[in-house]
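Next up: the structures, one after another.
No lab work stands behind these numbers, since they all come straight from the coordinates. Because the structure is predicted, anything quoted here is derived from the model rather than measured. Cβ atoms are built from the backbone, for glycine too; each structure is taken alone.
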Structure I
Amino acid sequence: MQIFLASDHAGYELKQVLVSFLRERGDEVEDMGPYTLASDDDYPDFMFPLATKVAQTPGSLGIAVGGSGQGEAMAANRIKGIRAAVYYGLPKQNPAAEPKIDAEDFAQALGIVKLSREHNDANILSLGARFISESDAKEAVDLWLKTPFSGDERHVRRIAKLDQHD
């Protein structure tokens, strides 16, 4: 599967982790930048090319990584044919503290990732690096990539309406 990734400065480190993770899985990965950490970069400079590449490459998917993931998704969603979904995961935890989030809560949060593919045929997953651990990001990406679009008529109809609107 062809996967394109991009980030801003806040998501740079997590993007690097995900690029390695996906390559180790055997996915065809293209890192679309940034290639060095620059604290003054602007996410639209990376998100527009990412979204354009996904829109122009049938069957491909994209992963955007920023501080919150919100601005990245907003930028990506301005490109026709893109359906970017934001995922935060659950709050990062202090490893020395008593765990507050159980497996059931995490599984429920991951349901958002699954539904973004099943119901919305999301083709970009936007992650908030300031709100998700590396391991949770890997798990979310893995689930998102292996979840197919349901193809149900109601979902096809709704997506078509998104693509009709300019």
Structure II
Amino acid sequence: MKNAYPGTGMSRIAIIVAMAKNRTIGVNNTLPWRCPEDLKHFKALTMGHHMIMGRKTFESIGRPLPGRTTVVVTRDPALKIEGCLIAHSLPEALKLCGNHAFIVGGADIYAQSIDYADILYITEIQQDVDGDAHFTEFDLSTWREISREVRTQDTPQPLEYHFVTYQRN
């Protein structure tokens, strides 16, 4: 399995993402929808865990999130961020996390990590959304759906979305 590193034992790499039907995940370094329940879902799943994200994703959040260890992947060898661990590659970030982490974005980090992931937590936004960042293509036949929760909201904008969990076959 690609997500096992020699000498590190078992791994647990989870990807968590909210994605539109057309795979959009962002626009102008922000989320292209407002869905408070998705943010609560994200917090509940990631609390107490390591989170790996790219520098631009970190900048969109603006600070380390409480109760979680933030690992920022950057190509900038001089970057220091108070309260965060810095890595210069995805393998380095995974090693810092003991191969047990949530991958939280952005598009490039998702693309690099899809082959390492054991589990996908996808909030499927049930519409196409314009954007400039998209979730990587992946072979759904290598995953099995283990849960789906259908949700809707009227405010702050009408939206149908599903919380879906996929486990690698």
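Computed quantities for the displayed model
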| quantity | calculated |
| --- | --- |
| Per distance in nm of label points 7 Å out along Cα→Cβ at positions 52 and 116, the highest-valued of structures I, II | I |
| For -14000 (helix-only ellipticity at 222 nm (-39500 (n - 2.57) for each DSSP H run of 4 or more, over all residues; to 500), calculated) the corresponding structure among I, II | I |
| Comparison of I, II by relative contact order in percent (Cα under 8 Å, 6 or more apart) - largest value held by | II |
| Label whose coordinates, when log10 I(q)/I(0) by the Debye sum over Cα atoms at q = 0.16, 0.24, 0.25 Å⁻¹, for residues 76-155 alone is calculated, return -0.62, -1.15, -1.22 (choices I, II) | I |
